[in-house]
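Q: Input: structures, listed below.
Where a number appears in this text, it was derived from the coordinates with a stated rule and is not lab data. Treat the numbers as computed from the prediction; the structure is a model and nothing was measured. Cβ atoms are built from the backbone, for glycine too; each structure is taken alone.
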Structure I
Amino acid sequence: MPEGTEHRKLAAIMFTDMVGYSALAQRNEALALELLEEHRRLLRPVFPKHNGREVETAGDAFLVEFASALEAVRCAMEIQEQLSERNRTAPPERAIRLRIGIHVGDVVHKDGKVMGDAVNIAARIEPLAEAGGICLSRPVFDQVANKLEVALVKLGSPELKNIKVPMEVYRMVLPWQPGSELSRSSLPAMTKRPQRRRAVLGLAAILFVIGVYVVFWPRTGLRKDLSVSPIAPTNSVTQPALDRLRIALLPFENLSPDPDNDYFARTIADQLGTKLSEISGLRIIPVPGTNFTMLEPLAIGQKAKSGTLLTGSASKTGGRINVNVRLVDAVGGDVLWGELFSGEFQDWETILNRLVSEVARVLDVILLEPERRQIERRYTDNFKAFELYVKGRDAWNTFTREGLRQGIVYFKQAIEEDRNYTLAYSGLADCYTILLAALHEPPQDVLPDAKRYAEIVEKRAPDLAQAQVSLGMYYLFAGLNWEKARDHLTRAVTLKPRYADAHHFLAHYFESQGKFEDAKKEWDRAQELDLLSNMIAAELGQTYLFAGDYPRAVALCREAVAKDSEFLFGLQVLGAALTFTGDYTNAIQTLQRAQALKEGDWPLFIAELAHTYAKAGDIPAAKDQLDKLLNLQRGGRFVDPCLMAWVYAGLNDKPEALRWLDRAVREGSGVLFWVKVDPRLKPLHSEPGFPELLKRMKLEP
């Protein structure tokens, strides 16, 4: 093209910029230049892969032209994913983070340069992206929205410097950035809906006080409105940076006149959270009622790191149901949206699907078609079977022997209604597996059924994440088939990356193999997805116990117990961790406290206490606890052989400890999968019979 000639065409423009480059150059110029060159080496090969043409490089910024908006977006995604992988293993000071803005419009080519509003808009959109993120203009969104398997979140129409025409901007929710947060105060102009709704603050306060949408945790019996004292909007200096797309889901209040319908409110909240978690633009944080019912919205938001609260109530009277739902701004206490959904009982899934769509609409999140299909997926057309299944899951969630036995009854009744109901078979496999692994039921009473239902599920559910977790649990805790456990749990994570239980039990698999760093990563991911779970916090503490970091294990379990003083599992692991730090006095007091909370003799705590007495050198006290276990056994009570091995290992009677372990392998044990890493059994590692025992279990010594 002759010099000075102008040529116009439609093009997609991508503008990139390194985050924090100028500040780094002032602190450490040599490092800044090194990272600048590395960033250029990494990006330049990616541009041509997507038919991009590098137009200009200005310092730490790239201006790249594409013929297609979709190619520009895919190029940006590959760049950010590649940098995310690089940064995962790089020291923090060597991280390379980019912001990327993309716009499509009319551009002018002149003297080898590209100019025009399209370039200016891309450059103005780029700073709106978070570190490692991508922002798109509305014209780009219109061309790519139905062609990408990621969520696009509307940020409103921010004022762009020197751009007169308003331009809607969208943020891409990148799947490898699960923890990224969108601050309500970090953008110059967000969507206007929340600001307009501040006009209803006075009415919202009255509604709060009246308690129309009072939120309770059904199992606590506490009743206090969360929003009696709405917090006035704070200024931009003090306002917390809470992501409005992170939703704290509080327990729903049961307003049914029949107390037998308590399960209904719990199930509505649970099912709602499950469906909303399918939307890649949202993060759902389940909030327990205990210690939260007395808090104001801002305090809940800060604890859950959530900018939005989802509260409500549900009632079932005869064949009719009412579901009352409300979205609340955590910072200002505003009611962003509220609605009453009513219908016939058998329509409750349809009501939930409508509710999910409304939440997405109010928060300006694009609901992708694959997500909609998953949300609306039905696993049975038999409503009675579905109702029995949700009652079974509600009973299972109590995690007690009585609850699991009742869950078995409901799941079997659901199968009588629908013989092809895979989720009900999955529920049965879960119940029998946990009765063995967590509640130490006799293996001969539960192993055959756990195996039977797991095998049925394995034939039926190759594409169902919940069922894959059930299979992983069975093969890990009961079947002791490490490869199958790994494959099923990995499959579950692939099918449903934001399913906390999948990461939870995959962490247990890595733990059993002594792969503690991999286990910690899975626990971290599970905790991101279920931020306030005390169980996950304590089980992470247990991983540190197995890894030999006893002080860290103590710290994590103390945090969990501080939130719930009657948390038995947290007390047990805390007692064990204190034992291995040598703090025997506090370890004994902790385990005695747990024993006092548990009605009747529970072999797990007797064995743990006996082991602690033995490590402390109080042999008479240890043998006294051992006698309790033996007496229980003589009286017909099942005592897990692994627990007996703990005690004899603590007493340094290694031959007897190995004898009990051998019995555990032959007869079955709920805690055998930890045998390789359990510090209580470490004295046996040097015994000739121990490596042979591991080989029988197909574990590497």
Structure II
Amino acid sequence: MQRPNSILVSAALGILWACSGRDSTGPKAGPVASVELSPATATLSSLGATQSLSVVVKDSRGNSLSGKTVVWTSSAPGVAKVDAAGVVTAVINGSAIITAAVDGITGQATVTVEQQVAQLRTRRLSLGSQGNTRAGEPFDVSVEALDAGGNRVTTFAAPVTLALGANPGNATLGGTTTRTAAGGLASFQGVSIAKAGTGYYLTGSSGTMTAPAHGPFDIDPGPLSRLVFLGQPAGTVEANRVLVPQVRVEQRDAFDNVVTTAGSVTLTLGSAPWQGTRLLGTVTRTAVAGVASFDDLRVDRPGSGYRLVATSGTVTSQSSAFAIAVSFSTVSSGGENSSGSGFSCGTAPGGTFCWGANEYGQLGSPRAGLVEPVPFLVDASVAFVSVTTGYAHACGLTSSGEVWCWGEGAHGELGDGQNVSSRVPVHVNSSGPAGGRVYTAIDAGHTHTCGLVASALYCWGSNDYGATGNGANGGIQSVPAKIAGTGVAPLDFVQVSAGARFACGVTSAHAAWCWGAAFGGALGDGQDDTHRLSPVQVTGSGVAPLLFATISTGLGRTCAVTTGLPLERVYCWGSNSGGYLGTGGPPVSVLTPAQVPSPIGVSYRQVSLGYNTGCALDTANGAWCWGRGVSGEIGDGGLSNFDSPTWVTTPSGGFAQISFGGVHGCALQATGGGVYCWGEGPLGDGTMNMRSVPTRIVQ
């Protein structure tokens, strides 16, 4: 057995023999004869990509040599660089010779850097002026060609198309959407999206290659550019009633996107056919989700061609045209002779409207001018079911029995305890349930007013000649006073009419009673020179044929319609000057009821007296007038006086109610709420003209 030291020596000798380059039989290795690199050529397709080169060192006999030091160099390190381990890294497109040197002997490999497009990347470069891009506002986008390492491929020069990946607004991408790339980059400047939306994505494509979607991003509405009426009045709406459909105005930008930022919209009347027309209600509203809604708008005068103008900032818009109508349920005409004081009033769903002269405020509004040629809304805080007109004042009756009056009040005719005029309705003292006096009917005379409470009569105003029936002659009764004895038989009244300084009423027994000035025989008690300070019975009334249903007083004359007979007749009494009484006799006073001639078969149901003209409605809704006609009061198309009833040119369907004032009359159409007036203007038809036939007023 060998000893251990001998073994170690033998191993060492073996190692030395091996390092000598010889084997046990051959000669020692020679010097380096060749250096070979592998691979001899290589292509890198992305910047930063690497390629490891291996080296084989041989002597002249082809023996591989190991353990040699290799020195690596690149002919173009700016294109491809190599490290000490032979790892080549791509720097830029081009070619480089990689050299490996061993003991002065070199070997080479060619490395080409040639980027290949591996992906496209889309980027939005600008956000717009407000941080978020607004609709229609241009922004810039780039689509970049990248190699596998994420480096731009500067050699890429193909067409690139930009498109919307996700499109919540169903928009079209505006601007130039196809560009040819330069230096690996396709730049899209000034593209835009017109539709606001949340969650847009952009994508670019070239050939079969598509960039991953870029986003999400939002498009906000642009600045306010338009106002659009989503709801607006359609057709015809009643005056002083809420406009329907509800008016709604939407705020939009130039591309019809709803501008949802808070803002207010104000409405005005853009085109109004009559000066002084008002748009009432809340006219300025804050938009909610871009929409301003108006739920209480009203227009206070009738007419056609109205338009609403919406304004928000400097932006305005106009609605379609619509009409405002007044559908009357009652009508009353007042005023005196040709003094220009004629006026009329009527009640309608939207309130009470008056037109004509306004010298004393009888149109019921401080806004009304001296003359209003079309219906003007009375500034009443309550709704009236009927209205009555006198010489220069008017009164309205509510459904609860309250009475309000306006116009001239110097004679106490407004009943509020004052002797002053008022351009707005004032409450008649103690009228209505709260005051314990519930009126069921009222009538305005020349300078006084009377009303019916149960079957009792109350009057107020001028007491000249005992007109208020309070037992005295003269003075002013500025609050309602009960006429003594009324309310019980035989003075249990069912109707009352106030005239010029006198008044009359009809009782439940169909008798007529009158009081006040007896001029011309207006009281019907057989004389014309004794004024009555309390009611006196009209001669023969209460007994057939003088069973009266209704009565009307005028200037020194009275007429009443009978009841209980096969044909209702009109009887009149008082002054027949000019033949104005209608009885057809000589122009002398008629001191007791005389029948007005009637055409064969005509039966009357209502009579109304002006100052010198009378009119009656027959049971077929036809109208007949008599008396003064030089201002067209007769309504037959002429300008003549008549001493007996003459047919009035009547519209289809006829009239339901008739009322005569000083020198004009008005009548309510039997259906539809239309009012027709004739005689001396203004008549409510928009002009100051006289009309000799019934003419529909503006409504």
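Q: By the measure FRET efficiency 1/(1 + (r/R0)^6) of positions 74 and 538 (r between Cβ atoms, R0 = 41 Å, to 0.05), tell me the structure among I, II with the highest figure.
A: I
Q: I have 6.0 for distance in nm of label points 7 Å out along Cα→Cβ at positions 146 and 242, calculated from one of the structures I, II. Which structure is it?
A: Computing distance in nm of label points 7 Å out along Cα→Cβ at positions 146 and 242 on every structure in I, II gives 6.0 only for II.
Q: While we're on this one: Can you tell which of I, II yields 1.0 when distance in nm of label points 7 Å out along Cα→Cβ at positions 282 and 306 is derived from it?
A: The structure behind it is I.
Q: Suppose you compute distance in nm of label points 7 Å out along Cα→Cβ at positions 170 and 602 for every structure in I, II: which one lands on 6.9? Before the final figure, lay out the partial values.
A: Details: I: 5.1; II: 6.9.
Only structure II yields this read-out.
Q: Once FRET efficiency 1/(1 + (r/R0)^6) of positions 298 and 490 (r between Cβ atoms, R0 = 41 Å, to 0.05) is calculated for all of I, II, which comes out largest?
A: I
Q: Taking Rg/Rh (Cα atoms, Kirkwood Rh) as the criterion, which structure among I, II has the greatest value?
A: Biggest value here belongs to II.
Q: Could you figure out which one of I, II the value 3.4 for distance in nm of label points 7 Å out along Cα→Cβ at positions 370 and 658 was computed from?
A: Working through the options, I get structure II.
Q: With helix-only ellipticity at 222 nm (-39500 (n - 2.57) for each DSSP H run of 4 or more, over all residues; to 500) coming out at -16000, pick the structure among I, II it was computed from.
A: The read-out was computed on structure I.
Q: Once mean count of other Cβ atoms within 10 Å over residues 42-49 is calculated for all of I, II, which comes out largest?
A: Working: I: 14.8; II: 18.8.
Evaluating mean count of other Cβ atoms within 10 Å over residues 42-49 on every structure, the highest lands on II.
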